[in-house]
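Trainee: The following blocks contain the structures, represented as structure tokens.
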Structure I
Amino acid sequence: MIEFEELTRVFDGKKAVDRISLRIEPGEILGFLGPNGAGKTTTVKMLTGMILPSSGTARVAGFDVSESPQEVKRRIGYVPESGALFESLTAWEHLELISELHHIKPETARNRIEELLGLFGIAEDRDQYLSRFSKGMKQKVLLAAALLPNPEVLFLDEPLNGLDANTSLVIKELLKKLAAQGKTIMFCSHILEVVERICTRIAIIDRGQIVATGTTDEIMAATSQKTLERAFSQLTGSPDVHQSSEDFLQALERV
């Protein structure tokens, strides 16, 4: 479970996240949406204990993220938007290190690493240095590392970046099965079609504040829009993309 109340983060006098409150239940896949700079990544960093809130409270898997950050980290899996890997290690060595940090028994760790490398189609590359991996292959290692400890809660910030279509399909199906097992999943993405397809509920953040929560149908009904894309555009104050593209084409013709 993930829950936070009046969660706030201030940078240089500016509120990046402004008194947001939300509860995500076990078995839910929450799609966390927002334009660039809206506060998505800052929120996730607070919930994972990477940065402290300026004010407000947050609990993940039953533990306060400010008071018990290590307990939180033991129970979560996290794929950051800009993932950092130990590129001087091989894929196997990196995942083995992650397993040791989580105190997973060696035999259990070996079995899980084998399964994850096979699941993501990189078993044959297990002994290659990560510095030689493509962006998509590195993303697969990040996903494997997040899943390795069998976490209660998953935080995924743009998890499909760089992945091929087949691996994206594997991830989508896997997330549904994990949710069915009672895992709590927070899924941040700019790809609205993916969020609409796999998430059970959506929260939209804009300028540091949550401006809508609910299912896709509920958000479309509340905004009187026929698509999530148009509802998102309306809620975040985005310009009318159809009119903007028409204006651009007309401007080209005048040049």
Structure II
Amino acid sequence: MPRYEFTLPRLFLRHILADGARIEADRSQANYLLNVMRLADGDAVLVFNGKDGEWLAKILVTGRKACTLVLVEQTRPQTAANDLDYLFAPLKHARLDYMVQKAVEMGAGRLQPVMTQHTQASRVNLERMEANVIEAAEQCGVISVPEVLETIPLKTLLKTWPADHPGRRLLFCDEGSETHNPLVPLADLAEQEPGPLAVLIGPEGGFSEEERELLNTQDFVTVIPLGPRILRADTAAVAALAVVQATLGDWA
């Protein structure tokens, strides 16, 4: 597999990418390339749109604050999005930004906020989430941009799960689990070839007893612990996705 070129800036473009295409950078992108990165006429950047792979482009300066990107060659072909869903109770502002970025880095293919009884944030800015997804993809060499799904209440999610997610197993990260080692249930699942997966992380206050009981009674749910300590929700996201990827995902 071609390796990501770490020395060149990367930009996400909402345009069709093809050999020889000439794409005018928008104002913020032109400012980033010309003023922040101090790039000049003829310098190289990498561009992607989540559909047409990654391309090498040359900068054509067209004005003091404007430039066009001229596509030269494809550097990496398009890859399919990872079939791993990350479901989470929303956090506030900067910590939600951090969580979203780390989920992208860890290989989540879809991200969906889930409202629970103890969720502190009353609403989710999906546009801001998408911006953080794109920023993380740009910085980490990701070609397939994860999808951001609409916010859903936990009870609705569980009620509609079998129809909306056929064959997908939900890994419920339970801070109240009686055991500490997540590798035990994940190893059992690996022997069963569980198919596509989703990871569910709760809010800062944890799941309510009613929610835990509801989750534990679903036959499509597997409970996994995350160690002997209570983790912050954004830390739990990284920990859970790491152990899942290492045992059942694309790290294995």
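Taken together, the values in this text are just the output of simple stated rules run on the coordinates, not laboratory data. In this text the structure is predicted, and so the values were computed from the model without any measurement. Cβ atoms are built from the backbone, for glycine too; each structure is taken alone.
Trainee: 0.97 is what came out when Rg/Rh (Cα atoms, Kirkwood Rh), for residues 111-158 alone was calculated for one structure; which of I, II is it?
Mentor: I
Trainee: Starting from the value 2, 10, 20, 22, 18, 13, 8, 4, 2, 1, 0: which structure in I, II was P(r) over Cα pairs in 5 Å bins from 0, in percent, for residues 119-222 alone calculated from?
Mentor: Traced to structure I.
Trainee: Another question, if that's okay. Work out which structure the value -12500 belongs to, where helix-only ellipticity at 222 nm (-39500 (n - 2.57) for each DSSP H run of 4 or more, over all residues; to 500) was derived from one of I, II.
Mentor: Matching structure: I.
Trainee: Okay, moving on. Taking relative contact order in percent (Cα under 8 Å, 6 or more apart) from the coordinates of each of I, II, which one would give 26?
Mentor: I
Trainee: Match the computed value 0.8 of distance in nm of label points 7 Å out along Cα→Cβ at positions 175 and 199 to one of the structures I, II, and report its label.
Mentor: Label of the originating structure: I.
Trainee: Given a computed value of 0.85 for FRET efficiency 1/(1 + (r/R0)^6) of positions 151 and 191 (r between Cβ atoms, R0 = 30 Å, to 0.05), which structure among I, II does it belong to?
Mentor: I
Trainee: For FRET efficiency 1/(1 + (r/R0)^6) of positions 143 and 215 (r between Cβ atoms, R0 = 25 Å, to 0.05), find whichever of I, II sits highest and give me its label.
Mentor: Biggest value here belongs to I.
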